[in-house]
Structure 1
Amino acid sequence: MSRRPSIGRAAPRSRPRQSIHQATRDYERWLRRCTSVVEADLRDKHALMRQDPFLFLRGTYYRWAELWPACGLETVRAPRVLGIGDLHVGSFGTWRDAEGRLAWGVDDFDEAYALPYTNDLVRLAASLKIANAMGSLAIKLKAGCDAILEGYAETLRGGGQPIVLAEGRERLEKLGIRDIKAPDDFWKKLNRLPTVRGRPPRSAVIALKAALPDPDLPHRFVRRQAGTGSLGQERFVAIAECNGGYIAREAKALVPSASAWLAGHIGKHQSCYQRIMRSAARSPDPFQRIAGTWLIRRLSPDSNPIDIDELPKRRDEATLLHAMGMEAANVHLGSPRRATAILRDLRGRKPRWLRDAAKVMAETMHREWRDYRS
């Protein structure tokens with residue numbers, strides 16, 4: 001069982017440098033000790049990682065966690081929080097809160113761990129630089145970093161600002177976009193998945209049935225492939241018809257953060273996920289919970305991650321990145337009494353600190369991608 005990570009100021013330990021291929025083999029051996037792995041999905045993940053540097057970044061948080069402390073950046077030494085870990089411009093999505101309102105924010109916390117607050121900001125900014133180079137975003141790195149930091153600091157000073165979107169045409173002003181189109185073929189694609197042969201693990205079945213409106217509701221189980229970083233972890237979905245339409249609940253196998261791998265910990269449970277969900281300043285998804293080693297959540301057209309390439313081409317990217325900075329602060333505010341220390345640390349940093357660190361890490365991860373392809 002992994003130990004609960006402490007929150008303080010110490011920098012994370014770096015480990016001896018190894019190649020990306022060695023690191024991947026090492027991490028995946030550890031992963032198999034933590035959970036049952038879907039090997040075909042893991043092979044698909046490797047293929048995605050070779051496609052482009054942004055998918056590589058998304059699929060290799062374990063490598064980021066290993067390299068960031070070794071890059072000699074001053075940003076590694078900073079007040080620690082219960083951080084997101086694997087934050088990037090594709091980490092955000094929507095869900096319906098307990099009042100039925102559309103909420104927006106970070107859509108998963110698979111890599112949550114006690115980290116310097118700067119980890120999330122530098123990774124978000126590095127992903128911006130990589131996405132910019134690929135043409136997915138047009139905003140310059142300086143303007144993007146300024147927007148992230150402005151939203152982050154403002155939200156820390158204000159004590160948090162959950163991002164709930166009003167209904168109607170003006171609802172997306174906070175994100176700088178006009179519309180989020182729910183996928184038209186969501187249920188068609190889900191229903192095309194073949195029924196699982198045999199039965200999913202008993203613990204997943206119990207958790208999924210408990211998440212349905214009625215555990216005796218007729219349903220079927222399917223396997224689902226989703227995400228990039230979590231490809232290889234088991235996912236089971238219960239699909240049923242209820243009151244004139246389809247409903248779905250997903251169980252995703254949880255493993256500890258790659259930061260736990262880096263620290264040499266082995267564990268079956270992901271305690272940080274539960275803690276960060278409960279503590280963040282946000283309007284939570286009432287269907288999302290932890291059941292043993294499974295993350296349970298509702299699947300629907302409104303409860304979905306949103307890839308940056310799926311957003312409307314006409315958008316205010318500075319406003320969007322400002323909102324991403326706000327959401328990072330909302331999550332970090334779940335670490336008690338850290339806002340004052342973070343704001344003090346931010347005031348002591350040079351104006352270009354985020355840009356400079358983002359450039360170093362973007363170039364580092366791009367070089368790793370080239371090495372991985374070879």
Structure 2
Amino acid sequence: MNIAKSTTRYEEWLRRHTQVVEPDLRLKHQRMNENMFMFLRATFYRWVQIWPEICSDLAKAPQVLAVGDLHVENFGTWRDIEGRLVWGVNDFDEAHSMSYANDLVRLAVSAHLAINENHLSIHRKDACEAILEGYQESLKEGGRPFVLGEHNQWLRDIAENELRDPVHFWKRMDSLPLLRSPVPVSATEALEHLMPEKRLPCKIVHRIAGLGSLGHQRYVALAEWRGGRIAREAKALVPSSCDWAAGDERPPEIFYNAVIGRAVRCADPFVQLRGRWIVRRLSPHCSRVELAALPVQRDELKLLYAMGWETANVHFGSRGAQRDILRHLRRQSAGWLHAAARTMAKAVEKDFVAWKREGS
């Protein structure tokens with residue numbers, strides 16, 4: 001099955017699980033043309049089709065409750081229950097039981113492609129080694145969340161950029177178009193549940209964000225509350241693409257709550273699954289960190305090490321996996337992650353070329 005047919009069939013499946021915003025889906029197709037990094041982010045459904053064939057040995061490695069759609073822009077910050085600023089994986093839409101190596105290889109491939117697009121200025125092999133070193137050290141030490149307080153000042157400097165200034169943030173929110181069509185009652189209830197007061201006057205706007213979930217319904221409620229601005233977002237959540245790729249006819253399970261509940265993590269109390277809506281607070285410091293917004297002066301290898309460490313934080317949620325993963329890692333040859341990332345990157349490139357020629 002080629003990329004065009006794979007995309008058509010996946011989107012047919014998607015429409016059976018949620019109401020698709022067709023203009024946003026067409027925009028997703030356009031963005032898939034821009035470069036390989038964008039294409040990778042938008043096509044996890046294709047990744048889970050070809051990954052077990054191309055990296056068959058790694059796909060059979062010890063299973064964990066994985067992020068699935070992990071990449072270098074799937075990290076962000078939030079405030080935990082104590083109000084502390086925390087950094088970590090930002091999105092678990094595609095969480096599913098998979099080989100632990102899936103997350104590592106996909107993260108490494110995204111680093112390869114980010115280097116190709118000049119978002120990172122390090123060597124590909126060094127990037128893979130940093131990711132793997134962070135992952136292994138986290139496994140050995142039992143994991144630890146990244147609280148950006150008295151520790152991890154270097155990461156705070158990376159996470160806090162001009163775009164996170166409240167003035168810039170609320171200007172972007174104010175530029176979002178007011179929604180003219182009716183909002184589903186279930187989405188309204190999900191948003192209201194997360195508000196600090198009942199029946200708080202607000203306006204609902206349409207937000208275009210992400211790539212993998214572009215085409216899903218996404219609503220943002222903006223309000224004034226006690227002297228300041230607040231925002232809440234509801235996004236339609238569907239089962240993982242893994243269920244589509246497997247052709248499983250059983251009722252699919254959504255693992256979002258399970259993965260964030262079990263990980264070594266300072267959870268965001270404002271991220272909740274309400275029915276089929278994932279709702280969260282949006283604020284200058286509760287959002288994804290984009291590579292283009294990183295400061296010029298940054299230690300990229302240290303950042304990738306942290307991404308590898310945080311990946312292990314998530315995998316710790318799978319009870320008993322630590323010992324099996326470490327045993328499996330000891331059996332791998334030197335440079336295995338870099339080799340697997342190169343192989344998968346070539347497969348992504350082949351699909352990208354085919355998409356530009358046929359699918360778009």
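Readers should treat all values here as calculations from the given coordinates under stated rules, not as data from a laboratory. Only a predicted model underlies this, so the values are computations on that prediction, with no experimental measurement involved. Cβ atoms are built from the backbone, for glycine too; each structure is taken alone.
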Here distance in nm of label points 7 Å out along Cα→Cβ at positions 243 and 315 was calculated and came to 3.2; which of the structures 1, 2 was it taken from? 1
Looking at structures 1, 2, which one was distance in nm of label points 7 Å out along Cα→Cβ at positions 275 and 331 calculated from, given that it came out as 4.7? 2
Given a value of 27.0 for mean count of other Cβ atoms within 10 Å over residues 115-122, point me to the structure among 1, 2 it was derived from. 1
